[in-house]
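Just below sit the structures, each encoded as structure tokens.
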Structure P
Amino acid sequence: MSQTPSHACCTVPPVVKDGYKEKGTWTTVNGLKTYTTGPSSAKKGILVVYDIFGYFPQTLQGADILATGDSHQNYQVFMPDFFEGKPADISWYPPDNEEKGKKLGDFFNTTAAPPTTVGRIPKILDELKNSTGIQDWGILGYCWGGKIVNLSTQQGTPFKAGAAVHPAMVDAGDASGITVPVALLPSKDESKEDVEKWEKALKVKTRVEWFNDQVHGFMAARGDLDNERVRSEYERGYKILLDWFHDHV
């Protein structure tokens with residue numbers, strides 16, 4: 001596991017346990033409803049790819065934290081609705097029976113098929129570059145979004161850095177083609193073998209930071225922020241992301 005030092009510049013604001021009210025606005029980018037947060041004067045951008053459950057308060061709060069948690073450089077953060085209002089139902093997870101497993105499988109094979117989403121990102125980013133003037137971009141993905149990060153940071157990527165949080169479908173075959181620094185924040189539910197193979201296959205700078213007592217989804221839709229330990233690790237995760245993007249975007 002590679003490490004980077006903690007930065008005094010990056011501070012996670014107090015995390016709201018429940019009833020969080022997002023600070024950003026809702027816009028349309030390339031035909032997709034998009035959560036937009038951060039000061040319009042920010043010169044750097046982060047594209048966020050949510051998990052299969054779409055917009056949740058925990059995920060929106062995370063975007064707001066990334067937008068202003070770095071006192072030296074703020075970001076404009078954009079989270080498009082790739083599922084166009086039809087995310088997976090969170091009651092399907094974990095897939096502990098045949099019906100749930102089928103629903104999740106069908107969703108991954110249709111609405112959440114990674115090539116479809118990856119193919120939309122260049123047009124989204126081109127529109128954002130034209131409307132904001134931002135040229136320096138990072139990309140962050142949660143769970144399923146982590147796969148999108150791996151596939152979107154290959155040769156010719158428009159991103160300067162990426163990060164995948166409790167990533168799904170970790171594949172060493174993706175790692176060898178990644179061309180920019182990329183961080184990975186796995187939970188206890190990710191395969192250590194798959195992550196180790198992925199890290200070994202990388203040819204770029206990385207930081208892999210395990211959250212060994214947290215469930216898949218703890219920094220996004222499945223994060224129980226009423227739980228003090230989860231809240232503490234949620235904060236630690238966002239501090240790592242702020243440091244990472246500070247160094248590489």
Structure Q
Amino acid sequence: MAKPEYKRVILKLSGEAIAGEKGYGIDPATIKDIAEEIKEVHALGVELAIIVGGGNIWRGQTGETMGMERAQADYIGMLATVMNGLALQDGLENVGVPTRVQTAISMAEVAEPYIRRRAIRHLEKGRVVIFTGGTGSPYFSTDTTAALRAAEINADVIMMAKNNVDGVYSADPNVDKTATKYEELTYLDVINKSLNVMDTTASSLSMDNEIPLVVFKLNEKGNIKKVVLGEKIGTNIRGK
């Protein structure tokens with residue numbers, strides 16, 4: 001059996017990642033496909049935590065354009081991430097992967113509260129942990145949640161799965177055909193070049209805690225496992 005490059009990882013999934021081709025809502029077939037890929041990684045003995053966004057159901061920016069208060073709109077988005085997390089948990093447990101959902105917003109009948117030591121213990125016992133509810137505070141993205149939780153649980157890497165791109169480019173490759181792909185970057189590059197990878201808060205937090213980031217394409221079968229095994233796909237972001 002191949003030896004994983006990383007022992008403990010954070011996998012960041014966007015809400016759109018579980019929406020399938022529709023781009024909105026929750027697609028059961030897509031959930032099943034992602035669960036099967038995660039199962040392969042879990043079988044390698046990797047300790048895996050997942051951050052899932054909520055953009056397939058609600059975006060805070062949408063509420064703002066409607067005249068909604070930003071904090072209120074963000075709280076709705078946090079609830080959307082809980083819905084996605086529960087759906088992903090169901091998909092994982094249907095393929096035999098033990099899973100726990102933790103939420104930064106208290107809802108005891110639905111999920112465990114986020115408790116750092118409990119999360120680490122779940123990982124040590126071979127359970128996949130899904131972190132939902134964002135940071136529990138408005139004005140922070142799920143990218144920032146990924147960076148924060150990675151620092152808290154001492155993750156070896158953040159794996160950021162993208163839907164339609166296979167790494168970080170100088171511009172949107174779906175719009176600008178002259179865009180070039182970066183194989184390696186530093187977090188300072190990401191910030192100084194204003195690259196659309198993570199928001200500045202998430203990038204700074206990851207840089208300060210020296211947490212590597214790998215940006216790769218999700219919808220190519222086997223890519224999650226390839227990243228865990230250390231294969232050079234996507235874009236690697238490290239250090240300063």
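Since every read-out is calculated from the coordinates, none of them should be taken as a lab result. In this text the structure is predicted, and so the values were computed from the model without any measurement. Cβ atoms are built from the backbone, for glycine too; each structure is taken alone.
As an exercise: distance in nm of label points 7 Å out along Cα→Cβ at positions 34 and 98, calculated from one structure in P, Q, equals 4.4. Which structure is it? Mind showing how you got there, number by number?
Working: P: 4.4; Q: 2.3.
Comparing all candidates, it corresponds to P.
Can you spot which of P, Q the value 5.7 was calculated from, given it is mean projected area of the Cα convex hull in nm², for residues 114-209 alone? Display every interim value, and only then the final one.
Values: P: 5.7; Q: 7.3.
Computing mean projected area of the Cα convex hull in nm², for residues 114-209 alone on every structure in P, Q gives 5.7 only for P.
When you work out FRET efficiency 1/(1 + (r/R0)^6) of positions 18 and 74 (r between Cβ atoms, R0 = 25 Å, to 0.05) for each of the structures P, Q, which one comes out largest? Before the final figure, lay out each step's value.
Details: P: 0.45; Q: 0.80.
Between P, Q, the highest calculated value is found for Q.
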